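The next part holds the structures, each set out as structure tokens.
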Structure P
Amino acid sequence: MKIRKGVSSILGTILIISITLALGALLFGYSKGLFNNLTVNESLYTQFELLSSSSNGMGFLEYTIKNTGNVALHIDLIKIIGNKTDIININSTIQPGEEIQNITQVGSIVSGNYYTVLVIAQTQSGQQYDTVSNVLAVSE
């Protein structure tokens, strides 16, 4: 006499239906974008313009910083690196989708020279995030 070992047909049917429902729920969640925020994405869009004043030799930095990621970023400072380093303290937190714009007076800027502009920020967890841009100075 043979003893049949295996899963009964009723238990097998219940198991297949359970797996199908679980996969369907995952597919539905994926299609509705429920899993997009599970990944952390730090991203800043930066735009800079360095203007040199021919009358007094001073310069101005016009900047736009937009948070294009999905987590808040605390912008600590902007460094302009050339013959000397200018530091602009920002100390502002921008949420995803928000942007800040400003014009700030800086030290002497020579029209026609390239300057390195460094934005230093931190995530909420304290991880440092920075962007580097090379900017050509123009006269006003």
Structure Q
Amino acid sequence: MKRGDRKSTCPMNLFLELFGDPWTLLLLRDMLLLGKRRPAEFLESDERISTNILTDRLKRLEAADMVRRRGTGQRNQVHYLPTEKAVDVLPVLFDMALWSMRHESDSAPLQSVIDRIRTDPDAYIADIRADITRETAAA
């Protein structure tokens, strides 16, 4: 986002301008916790994002240096790799998930993800970071 487009330089405002809609955080969840990389994989998520919203949010994430767009070598195939900046959002995603489980009775988390968050979140982040580093090196 360009500096002139910001409402203010308040840290909370800057965060909300990037993450203030559910789709952006859900895409990061899918990339970071579920390993999704291709647009077709994002479209399969339970939340049913539309293609135009998906395209817009991926462009926003790319412009914010949260993801890198890569060609796969196959015609019209791209995938998106989260950057270090995206990985730095993981503690926020973890806290949001734990809060929701505590306060929303119909929360249905992926138990394997929640177990890792509760057991050793720092080790989980390190594992995700290592996986992304391997993917980036191979791309």
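Laboratory data are not the source of any read-out in this text; all were calculated from the coordinates shown. Everything numeric here is computed off the predicted structure, so don't read it as measured data. Cβ atoms are built from the backbone, for glycine too; each structure is taken alone.
Which one of P, Q has FRET efficiency 1/(1 + (r/R0)^6) of positions 75 and 123 (r between Cβ atoms, R0 = 30 Å, to 0.05), as calculated from the coordinates, equal to 0.15? If you can, show how the numbers build up before the last one.
Working: P: 1.00; Q: 0.15.
Source structure for this number: Q.
One of P, Q was used to compute relative contact order in percent (Cα under 8 Å, 6 or more apart), and the result was 19. Which label is that? Mind dumping the intermediate values first?
Working: P: 24; Q: 19.
Label of the originating structure: Q.
Where is distance in nm of label points 7 Å out along Cα→Cβ at positions 27 and 59 largest, in which of P, Q?
Largest value of distance in nm of label points 7 Å out along Cα→Cβ at positions 27 and 59: P.
Could you figure out which one of P, Q the value 45, 25, 18 for Cα extents along the principal axes in Å, for residues 51-106 alone was computed from? Don't skip to the answer; put the middle values down first.
Details: P: 42, 17, 14; Q: 45, 25, 18.
Value 45, 25, 18 for Cα extents along the principal axes in Å, for residues 51-106 alone corresponds to Q out of P, Q.
Suppose Rg/Rh (Cα atoms, Kirkwood Rh) works out to 1.44; of P, Q, which structure was it derived from? Walk me through the numbers before you get to the answer.
Numbers: P: 1.44; Q: 0.96.
The read-out was computed on structure P.
If you rank structures P, Q by distance in nm of label points 7 Å out along Cα→Cβ at positions 83 and 99, which sits at the top with the largest value?
Values: P: 3.3; Q: 2.5.
Top value of distance in nm of label points 7 Å out along Cα→Cβ at positions 83 and 99 goes to structure P.
Tell me which of P, Q gives 0.10 when you compute FRET efficiency 1/(1 + (r/R0)^6) of positions 11 and 67 (r between Cβ atoms, R0 = 35 Å, to 0.05).
On the way: P: 0.10; Q: 0.95.
Answer by label: P.
Comparing structures P, Q by FRET efficiency 1/(1 + (r/R0)^6) of positions 19 and 115 (r between Cβ atoms, R0 = 30 Å, to 0.05), which one has the largest value?
Numbers: P: 0.00; Q: 0.75.
Greatest value across P, Q: structure Q.
Looking at structures P, Q, which one was helix-only ellipticity at 222 nm (-39500 (n - 2.57) for each DSSP H run of 4 or more, over all residues; to 500) calculated from, given that it came out as -6000? Mind dumping the intermediate values first?
Values: P: -6000; Q: -18500.
The read-out was computed on structure P.
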